[in-house]
1. Using mean count of other Cβ atoms within 10 Å over residues 112-119 as the calculated read-out, with 16.4 as its value, let me know the right label among P, Q.
2. Work out the source of 18 here, i.e. which of P, Q gives that when relative contact order in percent (Cα under 8 Å, 6 or more apart) is computed.
3. Comparing P, Q, where is distance in nm of label points 7 Å out along Cα→Cβ at positions 104 and 120 highest?
4. Tell me which of P, Q gives 0.95 when you compute FRET efficiency 1/(1 + (r/R0)^6) of positions 128 and 184 (r between Cβ atoms, R0 = 30 Å, to 0.05).
5. For which of P, Q does mean count of other Cβ atoms within 10 Å over residues 48-55, calculated from the coordinates, equal 25.1?
6. A value of 26.2 was derived for mean count of other Cβ atoms within 10 Å over residues 144-151; which structure in P, Q was it taken from?
7. helix-only ellipticity at 222 nm (-39500 (n - 2.57) for each DSSP H run of 4 or more, over all residues; to 500) was computed and gave -15000; which structure, P, Q, did it come from?
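No lab work stands behind these numbers, since they all come straight from the coordinates. A quick note: this is a predicted structure, and the numbers were derived from the prediction, not measured. Cβ atoms are built from the backbone, for glycine too; each structure is taken alone.
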Structure P
């Protein structure tokens, strides 16, 4: 019986993604209104704020997941790796036995395996992630979000200044910068229908990422992501993103996956 290579590769999964949803919903960032003032050093500030995250070709971290997507409570631990080459490898270990799920592949073609349920699904990575977490993000978009870039686009379309906030508009969203300790960083972002807020930056990398869906987007998602043991630009091989379900695994659909809820908190 062939197991997924991403399981049992601790060096590739020194990172974990912890999602913690508070019982008291914190105030959601409201972007400033109006045209603002000229942001004279916008290009320089943007280059400084995104230097580290633009240099990240791979990103890994370890996750305790406790939160809500729609009306569902989630409780899990997720271990994974994403790359700028649009590769993804995620697993959800449990205390005893086989993992709850294993996911691997590329943006266009990924395989999800539920070893305990003997089920498997082939689909786009963003479709599988949406069914699991409510966030429709491919591997490259997830890497940009977690590393502190907010979105994937580099070019500045327009800019403005609102007191201590610098606003940068790109092709895939609006990013808000703050200058802390003489260093510009992305503090918030509006991208892909999400409001992203960064805090607890240690070194180059944010340790807490709060993700909330903008009004009108469904399902309603509000997640606080706490990242630990971050490892960036870790060497990897193509086989690290391959999942081979056992022969007895039965195919399921995305709707089946949503109903199964492998991240759902068990009562």
Structure Q
């Protein structure tokens, strides 16, 4: 009888292995994740088995995105989080702990570019705001997340930009903040490695989102960018999600301190 069942049991084990999702059992926190790249990453993580906490500065955006993802039968919840506010950052991680009991993955995606001007014409207040959100908040999120992620030997991922390698003149302050974010990844990866925590980043090129409308829908700028993009097109948020899922998974267990560039072939090294 047992001999007759053995082939069936073996086939069930193979089927179970084939259908297992790469992020099963993991809990991810994703900032600025109710649209664009952040939303696509959150969806990709959840589709691969993670339980995901999404966030945005506005409750209406959180509610809309959570419903959209839950309608896809994904295990997602959300909360308001302005990454520049300490109380919001604390509530973000508390939400994950209250709902799921752990945090294994941090995706720091929040970024702003409130001015379109040369560096020397960038107001001091705008400069400070850009670095507060694009760089300082990432460091503070990492500081808050590390004790949780250390328990499961998880990972952190920071969303930088092609402009961190090749600055764009009219968004110079933004570009510099993204260069600094690459430095943060390099420094944190060394400090967090003894904890068993991996730290990586992605550097998207020009991705077609609401955030990049100024670049993708202004004819003169559009043509200039595409002329320097060998694939001759803009990227999609979903194309960023694949790399984020990989770097957050055990398949990338020996990768830390790295930045994966998704640029359509644009120059992407310092």
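1. Q
2. Q
3. Across P, Q, distance in nm of label points 7 Å out along Cα→Cβ at positions 104 and 120 peaks for Q.
4. On the way: P: 0.30; Q: 0.95.
Label of the originating structure: Q.
5. Going through each structure in turn, the value belongs to Q.
6. P
7. Answer for the origin of the read-out: Q.
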